[in-house]
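*Asks:* Take a look at the structures listed below.
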Structure P
Amino acid sequence: MPDSQGHPSVDEFDLSAVLAALADPNRRRVIVQLCHEPEGTEQFCTVFGLPWSASNRTHHFKVLRQAGLIWQRDVGNGRMTRLRRREIEAVFPGLLEAITRAHRQDGANMSQATNS
């Protein structure tokens, strides 16, 4: 059973929930940004530069949290977010690398399209 903040245990990770969370390109971007940070790095939700209002941001981070992709904790009037890298790799080996590789390829494809 997820904790009071909605963080599932590793045993509760569900591939369908993870894939649904990653279906949104902006949520994927959050995960990619966190992948580029050292293990255990925490960021405030506002540093990701996303085009979401505060209420939308709350919803999208909740989706990521409930899928088990991120861990969040309250700090003052904000929330710190960190990638659950070890847990994700234990349950879905190679997933994070696949996401970052696809993100790089998408960026390269968009760059080629604009240069054509």
Structure Q
Amino acid sequence: MTRYLISFPSAAMQVSPAELPAVASAAHAVVRQIQDAGIYVFTGGIDEDVEPVQVAADGTVTDTTYPQSTELDGGMMVIDVPSRDEALRWAAKIAEACRCAQEVRAFQYDPEL
């Protein structure tokens, strides 16, 4: 089985405040389906009210981040499925529930861990 990250940036979700309860309900229903299917690993969203920091090898904490990760926000889910096609099917269900396209990426397997 391979673990896949399914995610979207906050800006991709273009729903009105009135639509948010329905979107949340639909998204929670898909998460429950994923849990029931036994492929659930993790889901959550980046807390955009907490600024990211960098931690150096010596433990120094700096109030900055890599330039390419300044736009890392939104929601994400990790699932463990036997194929990319199955990951894409679940991503389509999440996209429908969240009303925005989802990005799908495979995690590399490290046989030593």
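*Asks:* Can you tell which of P, Q yields 50 when relative contact order in percent (Cα under 8 Å, 6 or more apart) is derived from it?
*Replies:* Numbers: P: 30; Q: 50.
Computed on structure Q.
*Asks:* Another question about this same structure. Looking at structures P, Q, which one was helix-only ellipticity at 222 nm (-39500 (n - 2.57) for each DSSP H run of 4 or more, over all residues; to 500) calculated from, given that it came out as -9500? Don't skip to the answer; put the middle values down first.
*Replies:* Numbers: P: -16500; Q: -9500.
This figure was derived from Q.
*Asks:* Who wins on Kirkwood radius over Cα pairs in Å, for residues 11-50 alone among P, Q, i.e. which is largest?
*Replies:* Numbers: P: 11.4; Q: 11.9.
Largest value of Kirkwood radius over Cα pairs in Å, for residues 11-50 alone: Q.
*Asks:* Taking distance in nm of label points 7 Å out along Cα→Cβ at positions 27 and 83 for each of P, Q, which is largest? Mind showing how you got there, number by number?
*Replies:* Values: P: 1.7; Q: 2.9.
Max of distance in nm of label points 7 Å out along Cα→Cβ at positions 27 and 83: Q.
*Asks:* Of the structures labelled P, Q, one was used to calculate distance in nm of label points 7 Å out along Cα→Cβ at positions 3 and 35, giving 1.9. Name it. Don't skip to the end; give the middle numbers.
*Replies:* On the way: P: 2.5; Q: 1.9.
The correct label is Q.
*Asks:* Turning to a different aspect of this structure: Quick one: P(r) over Cα pairs in 5 Å bins from 0, in percent came out at 2, 11, 18, 20, 16, 15, 10, 6, 2, 0 when computed from one of P, Q, so which one is it?
*Replies:* Numbers: P: 2, 11, 21, 25, 20, 12, 5, 3, 1, 0, 0; Q: 2, 11, 18, 20, 16, 15, 10, 6, 2, 0.
This figure was derived from Q.
*Asks:* Using mean count of other Cβ atoms within 10 Å over residues 75-82 for the comparison, can you identify which of P, Q gives the largest number?
*Replies:* Result for mean count of other Cβ atoms within 10 Å over residues 75-82 over P, Q: largest is Q.
Laboratory data are not the source of any read-out in this text; all were calculated from the coordinates shown. Worth saying up front: this structure is predicted, and the values here are computed from it rather than measured. Cβ atoms are built from the backbone, for glycine too; each structure is taken alone.
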